[in-house]
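**Q** Input: structures, listed below.
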Structure I
Amino acid sequence: MPDLLHSLQQYDQTLLDIIADLWGVELDSHEFLPACEELAEAMLDVELFSEIVTTLPEDGCTALIALAAEQEARLSWVVFVRRFGRIREMGPGRRDRQQPHRNPSSAAEMLFYRGLLARAFFDTSNGPQEFAYIPTDLVPLIGETHTTAARVEPPGRPASPGEKAYPLSFTDAILDDATTLLAALRLGIQPPPLGFPQSTLLDLLKSAGLVRNTTPQGEAVKAFLEAPRIQALKFLAGSWQASETFNELRQLPGLTCEGEWSNQPLVTREFLLELLEAVPEGKWWSLPAFVRIIKERYPDYQRPAGDYDSWFIKRNSTDSYLRGFEAWDEIDGALVRYLVTGPLYWLGQVDLAAPEEGAVPTAFRIRPSDAGGKEPAQAKIHVSSNGRISVPRLASRTARYLIARFCEWEEIRNDYHYHVTPASLVRAGKQGLKVEHLLALLAKHTSGNIPPVLITALKRWEQNGTEARVEPRLVLRVSRPEVLEELLKSKAVRFLGEPLGPTVVIVKAGAQSKVIAALAELGLLAEVVDV
């Protein structure tokens, strides 16, 4: 960035005089370049600089601090003007008549006429772009205290009684849904309905290294399932915070992102988490006020160069694209709300509250880092003699993951319910799992309380395979043996299976209409009986 002297040299003499007047500097030089040097030297005096900056009105000070906090102390001119107001275009004559420096129309004008703000074009990856900037040698004088003040101050305000009226109890249920999804992926089946969006949970598991594409990673999954619940949740939270692939913007409900454009989810997440660090821990905080302050102070927190037109984001309900800064609340504001009420809440980082039961959350509270509490005792698994297994939510997640691979899945009703069947045992066998593994697992997690009849059935199946089979069959029953004998001699014989008696024979699958037609050719009308 240009320094103060080169920035002053962009101006005309009348503007130089205005800056000198506001700084209380009498210029001895009557030539332009020496006057620039004289003014720059005066402005770089630490005591004078401190006096000027500390007497700035609040909006001017806020704008200066915000700009100094930006990388290279510069910001796209379009973005800066949108946040801090425009600078009216005036030539020397009009400036002399209207004297805008005496009554600035915006914070931007206030800084500009004091020489604290400059504007120029710089090369970017997208070509030349105009920026607002602070001259390089002024930035250190602003000081660390000033440059960080805007971010250290808690954004927003404490929640009102109405906003925090109905606290939403925290639950670590994401660990249970993660176990269910991992087991379903291992089996190659569709999981039952989950309490969290399946695609989002899958993204989280990928970020944590537990899944690659759609394949669970054995050792990583084993360590995750065996970890205490508190540690497992912290592991997921840490993986999410550091992930470059978990993209909250593309998960916003009701919106669809299209096209080849890209955003920077990790940079965005780190910025928002940094703002949240300033919120007092354990204190209910207003979510709407938090979002509003971000819109006022940092509206372009995820937008490079304040670009609100190149991202193709569609509102699903109207099938229309959201463009321009007018869509901030539906996209950028929604992302802030989603981060707080979604990942941060799911992963135990915040508590939430709403005005009433079933309402949208309007308050949040940062949970202490040691708020995990005591690890709950593992619940025991219940096994019935008919092969049905009931696994409580707080049972070993490792045990449920393995049981799910041995069994057919039944409807989730508070607990997780599974059923051992010959088909599920065959499927488990193809994955290298044996009946002895299942019996050892059940013995460990049911205190040995396995019905003996089930143990016998499982061992007999492992030795002999399926010894009994119940099958639905379609049969043809005729009135006399002679009719069946005549049918078996006809061309319809290829549609019939084994006889079950002198007047009963099995009809092959899908051949019902052909057998009826063959009977008709023999002069017999068949009646179809529904069971």
Structure II
Amino acid sequence: MAVKLLFLYPIDALLIFAVLTPAIGWLSHQLGIRLRELFATLGFVVAGSALYLIAADYWALDTPTQVVVDPFTPPLGACLIIDRLAIFMSAVFIGLGLLVSVYSARYMEHDESVSLYYALLLAMVGGMVGVAFAGDFFTLFVFWELMAISSYVLVAFRKHLWEPVEAGFKYLIMSAAGTGMILFAFSMLYGVAGTLNFAYLSQAMSNGALVGQGWVMVALALLIAGFGVKAAIVPLHTWLPDAHPAAPSPISAMLSGVVIKTGVLALIRTLFLIFSPTYGFNWSWLILGFAILTMTVGNLMALVQDDIKRLLAFSSVAQIGYIVFAIGIAGYALSYGLSRTIAALALGAALLHVLNHALMKGLLFLCAGSFLHASGTRSLSKLSGIAHKMPASGVILFIAGLAISGIPLFNGFISELLIVISAFMAQLPLLAFAMLLNVLLGFGYYLRMIRVIVWQEPLPELAEVKESPVSMVAPMALMALLCIVIGIYPYPFVDVVVSVAQTLLSPSAFVASLTA
């Protein structure tokens, strides 16, 4: 099914508010009131409301809807697609963006060019939502670059300091290399199939004639590597441990919570729609190998960190390993003729962990920002006992730390358990035990972090430290509450992600609905 629209309202809202924010910032400065903060937050509210209306109309459909601009229609024209994956991922992007916008009002109040900060934040989320709804690689690339360029500037936002500039430049160089690989892959696919449209590319791959063809397999490898840079898959992760500590803490929450998930989203689209195992492509062992390497390196490096934000950055690498591991299990189940239920469970678990990690790690970075805002240090040893001075932030950190450690009754336990169960169901016990070992490693350094910050006596240097403002604590408290709610009552969330996964495992239905 196709509808003729000019863009989609969630994307429209985010981009329009991004363009107008500098003018509102000037007006805010003239009047001496916080208009720009309210305006940016309103932009996320409007985008979220528009997404809700789209979900109400299209979620129940089993097949995607194509959004085209007449007369530039596929297979050559650019388009957007509305499906469950796009709606789900966009909800995660906009939701975290809204909470970060509220948090930033007080956190960023002493920085210069705050209007630019909010404009870039809106543009970055607009780019991510555009990637989610992209129906072809050309459209995906345009929004991908919008997201990437905005995130480069946000990492280096405090340009008067050397660390953010260096980290932003490193992020730019590595991401540009990934982008080059992606563009080269696009050119190969266009040469082979004559289109960059997802549905028509999938149709071209479905007859089996292109499976194993040299240029096609090179394109697949380049796409995995290119998207893997943004997703921070080892060994393509080295920009992330520098970028996260250097960026303002709200942006660290966005980078770890959702920006790296855009790479995961692109991988899911590529691997299950175009290079589907149902067509004969078997990439599962490659993805599983990268997953085990990624989670192991991330956890081992996090064990030895004293900088709290660097510790959380390496933990994000490990958590991406868990998500990629689940993607690999789903591909393995399809490639070796196992039950489709196993594939749906594994891919659903990956998507649930995308949501859970956005909440848990976004929350941990906001907690770290709260401590940094109050004390001026990122050193874990110098934050010893700070929770005694900041009890609300300390309790929230305790909840987030338990959740991401995989403790029962918290959301991280649910998705990690589903991933391990799917690995056992797929008859991959050694890999399942490897993940369990990594979960234990993660629990080790999070237990150390909790012990230092929450349980130890406060240092004399922290005597004047006070709790963060309500506008910073409130979004953190809401995220902590969601971590508990999903952990105690996961069934609606599991149903949602499994329904998304099931639509992704039927590329033939996707193709039939968009090429008819």
Structure III
Amino acid sequence: MSTQAGSEKDRVIIFDTTLRDGEQSPGATMTHEEKLEVAELLDTMGVDVIEAGFPIASEGDFLAVQEIAKRTKNAIVCGLSRASPKDIDRCAEAVKPARRSRIHTFISTSPVHMKWKLQMEPEQVYELVIQQVTRARNYTDDVEWSCEDGTRTDHDFLCRCVEAAIKAGATTINIPDTVGYTVPDEYAALFRMVMERVPNADKARFSVHCHNDLGMAVANSLAGVRAGARQIECAINGIGERAGNAALEEVVMAMRVRNDVLPYWTNIDTTMLMRASKLVSAVTSFPVQYNKAIVGRNAFAHESGIHQDGMLKNNQTYEIMTPESVGVKQTSLVMGKHSGRHAFMHKLEELGYKLSDNQLEDAFVRFKALADRKKHVYDEDIEALVDEEIATAQDRIKLVSLTVIAGTMGPQSATATLDIDGRHETVQATGNGPVDATFNCIKKLVPHEATLELYQVHAVTEGTDAQAEVSVRLAENGKSVTAKGADPDTLVASAKAYLGALNKLMIKRQRHRPEAISAP
């Protein structure tokens, strides 16, 4: 169910950077297996180009890009590299196994970046543009060149660099709004100016890459397309550096719903958007805001009496797209302790989940345990349960049991048993409150110096028996990770979230990224 197909000149290439720019979000680290799972879904849903990572960043990044290159069936697999021979060579090696590969190489071109970041004169940068594109082109005929901080670059210099990059063999030219500074009219004018002034502009496809610092990433991206760009660089749920990137689901559905004023088409199967959103949210532990466009929990919810009255008479009164078009199923199936495995599997399909047999079995056992404790099991309960199942599948440390003594008499105490690499260990600790005591238990068994930056609790559904969903953010040596845990017992959910973050920190410790890595 791709966006309406039309002529090839109106086709917009969807370049997904969830696994590269998205993973650079503080706390959004994914495991090797999670990256492969996300890449497979992106390939299945019709993404044209998967930017699989930054191969020079670490051995883990290199191996993930290489494995994605081996497994991807349809999409072009792309790696990112700076303007250095080592970066480009490493990137070429990583994407080499792909059926179709791309090297995406970039360099800063704005005065502020050249002076303070690169500490180079414009002529040095200009020469590097030619060198980096030429070197990349020696490996593949699909080379993308980006002028980092393009929207704050001098126009004359920008045109010189774009012309040189195309002449050296770049087939895609990306002009990114790296710092989310531009506005739609200005961004569109920039593309028109470059395409008019650069004599060989017709030899390359132009691309947009917008950050959301002022909340205009999607609007700017679409403005660039209206001005002639035919590739959008975006990410599932809009994740990415700082305030994030343009959200893939939003740009795709904007062109689908408003095809009258945005007469372009993509190859995305829009019925898979919700599934992709849930998967990325689960593996990154980044919750999707309730009122997020297209994939937010409230995107198709109506509480106002006036809205409900209109919806009962005709859905089009308050919905400009159907829930089904983005993979949201309307259902009246009520889940509870008497529900069987078949009904549970059906519910998971409706909610957009695709689990392995082992994951399904584990999730069903946990669902039945939850149903014994709750009168009504809502869709949100199941989503929280399955998201946690996906996120913790590879964890080295897991909660086995927790007992907490709390109240006005104090001090509060906790006794916890953890499974650490397959062996069970138990410890008791006190603290200034039940949560502090619980975390002190974990710290005794897993010593660390991480700082708790965020502890947040919310109820997944209504009612006193609702599951608690706890978010925890831990920071250690400048590295920050976030994890979620869900359980009807708030303290158990807290322990699960804390352990989830610790497991992610362990992965972080194994990664050694060069200090000065940045990207468009």
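**Q** When distance in nm of label points 7 Å out along Cα→Cβ at positions 25 and 369 is calculated for each of the structures I, II, III, which structure yields the highest value?
**A** Numbers: I: 4.6; II: 1.6; III: 2.9.
When distance in nm of label points 7 Å out along Cα→Cβ at positions 25 and 369 is calculated for I, II, III, structure I comes out on top.
**Q** While we're on this one: Computing P(r) over Cα pairs in 20 Å bins from 0, in percent gives 17, 32, 25, 15, 8, 3, 0 for which of I, II, III?
**A** Traced to structure I.
**Q** Could you figure out which one of I, II, III the value 0.50 for FRET efficiency 1/(1 + (r/R0)^6) of positions 97 and 481 (r between Cβ atoms, R0 = 30 Å, to 0.05) was computed from?
**A** Details: I: 0.00; II: 0.95; III: 0.50.
This value belongs to structure III.
FYI, it's all coordinate maths here, none of it is from the lab. Every value quoted in this text rests on a predicted model; they were computed, and no experiment measured them. Cβ atoms are built from the backbone, for glycine too; each structure is taken alone.
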